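Quick heads-up: structures coming right below.
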Structure P
Amino acid sequence: MEYDSLPDPRRVWTGAPGSREEGLGRLVLLTPDVVARAANCIKTGCRVGMNWDMNKLDVANVNRAPTQHHIVSLFGGAAYDDVYIFNPQQSSQWDGLRHFSAAFPTPNEPERRLFYGGVTSKEIEDRNNTRIGLQHWAREGICKRGVLLDYVRYAERHSIKYSTLSDHAIPLHTLQDCAKEQGVTFRRGDLLFVRIGVTQELDTKMIASDKLAYASSPNPQHAGIEGTEEMLRWIWDEGFAAVAGDAISFEVYPPKESHSRGEGEAEVSGVFLTNTFSLAGGCQLESSLTWRS
């Protein structure tokens, strides 16, 4: 069903509470035939890692603790264990449906917020409640076709100057034009990647003191897609099961007042988000990639 035909686009909550269908959100689009068709796109067998190093954000935003890596000696040095203590939000990660809520005010509760499926904060904090948890899609994993829109190169071709650590917003028509120039067509169930260049700028243009200043800023900014209803409609109607980027969040931050959507709207629609992926390597293989519809 298209976005404009939905009875309530903010409440497309399928499946009974606690069910697999509810927990999958838009990943329900990954039917066996969709996955099998994606496998047919493999041509070269070349693989590219998209994980950013866990310690690249020396100081993470929102007072998140830095990653710890301990090497523990066993049997007098005959063997070793590696012990990691980390917050997944420190680097490349998938945002689960429990990560961000959206505003659902009522006359009696003007500040009310809900997660996907109508899940409340009380349910999230209840360790015995497993609604919309990652276990639902971790059982099968996520296997799908990915499509990469390289906004960094698009901006270079069109003489668009920007800092990735600014509130530079990418509108829908620009993403569509980028896809057209790359010859990319979309399929239902695709994972959409958008390369903006944030991780690359953090890697190559910022020293430790710059990163500390950015993380400590009371008003941090970073580039991203426009957080508009028009954008959400496109994401829904194209049938993307998830969207991903190399920014700290997929949408421009902070959200612009002119945008008609608030934070958490994609998650509350069941669309999984992934952030701070390292996408430059994928773009380096561009010459060997063939996009197929």
Structure Q
Amino acid sequence: MKKIISLFIVLSLLLTSCSSDDAPQDTPVDSVILVKKTVQTGLDGKIYTSEFSYDGRKIVKQLKKENDQYTETINYYYTGDLITKYEITKGSDIIYSTDITYEGNKLKTLFSKRKTDVPDLILYIKINYTYNADGTVSIVQKDVDPDTQKETNPIFGELTYSNGNVVKEIYDITYYDITTNVALEYDTKNSPYKNILGVKYLLNIGDFGYSENNNTKFTIVDTNKPSGFRIYTTTFTYNENNFPIESKRLQDGESEIKTQFFY
């Protein structure tokens, strides 16, 4: 069960989706265009809505709905200008929490706690980030036993950056003998999340999957796995400030998902 959940977390990082030279640069203080709401039409025909609340440029919470019915809330917490914790709640129940540490402005560790569908089973995950001389970022994710602190089920990853965007991801899931390779392409316009304070330091984690620009093509290749090749392409419509107001994503040329952005 733990292995299955660990794999789910890695794959969610891919779909949610640095050296000092390639790191995104600070956004000027007077650039205050912030996404306030997204509306997504899923493959199942359901409408998924996210509403964002801010304190200045700091994100406070993200309220999620499905067909206008509340599903969950993501609460964000800052230390200075850095996001150091976020929690996902359903009502008053915390179902997921992540504590984040940094070295300077560079992401160092994530420690996550997730409730599962199995009664009394809580999954603890630790992720370490290392910034390499060649500009890549190495990732090591492990399950953590909360009683013994023993770390198991390692997953090794590597991110490659260019112009503030993740252009390549590799994940080696050793206990399943699967290696996942991801290639990403982008437009030259503004990401809807670029002006949220601290988001650019989160790399590819969380709901934002930060990038300076917008992902237009997403290719996944899984070795040793049936149907391990997938291509997602996304087209965007922009406003006068070059922020997206609508996106349409296709998987393998089919199965369209539409998202609208409101500022």
Structure R
Amino acid sequence: MQDQPKTLGELRESGYESLPVKLEMRRNLIRMLRSGEPLFPGMVGYEETVVPQIVNGILSQHDMLFLGLRGQGKTRMLRMLSRFLDDQIPVVQGSEINDDPFAPISRYAKDVITSQGDAAPIEWIGREARYHEKLATPDVTISDLIGEIDLIKHAEGRHLSSEDVLHFGLIPRSHRGIFCMNELPDLSPKIQVGMFNVLEERDIQVRGFTIRLPLDLCLVFSANPEDYTNRGRIVTPLKDRIGTVVRTHYPVTREQGVQILNEQAWANRGDVNVFVPP
């Protein structure tokens, strides 16, 4: 939009107020409930079972675990959580982790605002850019999720415990947004413990160095109960920090199953008429 504030000073004058991401999702959910807007359009058979669990989780400002078997729409619903984010939010221009202009947490953003004051440039990002997703596999590392020491920056003379030498991973880059870890049991216990610290303290640790970044995140996960024994498990400390467990299920009635099949089936095949019997 042409009339959006482009500097910190203009943003202050506009009266804009930033909210923690979970409170932002809660506010938008309440607005959608009051207006009668569909929360998860296209999801069949979950209106009275699964959706209320998600609503309670968002209203309670919880991190959530979606637990269910294959083909139950877990990933689809997780991606639709971005519907509860604002259309756009302001960030410090050039920030790697979407710093809030009113409450910057990275060294870069703090330096920009300190040096330029109200003239500090800001930019606006949409809700889709605030959702990040990672498929858990045994070879996922801490550097993928949290970050890694940039040895080139260290060689330039910067101290290892300084934030300046850190190359941010997916979780810090999801600051002020939603981070989804799909198939959580496939993640090695060591990496799960690293995520536990993010859930518990909202800070990050890289190679023994604790870097205080008060991350503002909504963390969501998916898991298949069969995977607890086949491939891995969720470590107890991590599971204890997940506030809401959302249990999904297969269609309860035949009609629901046929409706889902008709929506997902490739029926338009030119001259061939495909008929799905009831």
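No value in this document is a laboratory result; all are computed from the given coordinates. In this text the structure is predicted, and so the values were computed from the model without any measurement. Cβ atoms are built from the backbone, for glycine too; each structure is taken alone.
Hey, FRET efficiency 1/(1 + (r/R0)^6) of positions 57 and 105 (r between Cβ atoms, R0 = 25 Å, to 0.05) derived from one of P, Q, R reads 0.15; which structure? The read-out was computed on structure P.
Comparing volume of the Cα convex hull per residue in Å³, for residues 129-216 alone across structures P, Q, R, the highest figure is found for P. Computing helix-only ellipticity at 222 nm (-39500 (n - 2.57) for each DSSP H run of 4 or more, over all residues; to 500) across structures P, Q, R gives -6500 for structure P. State the single structure among P, Q, R that was used to calculate percent of Cα pairs over 18 Å apart, for residues 41-184 alone, giving 66. Label of the originating structure: R. When semi-axes √(5λ) of the Cα gyration tensor in Å is computed for each of P, Q, R, the one that comes out at 28, 26, 23 is P.
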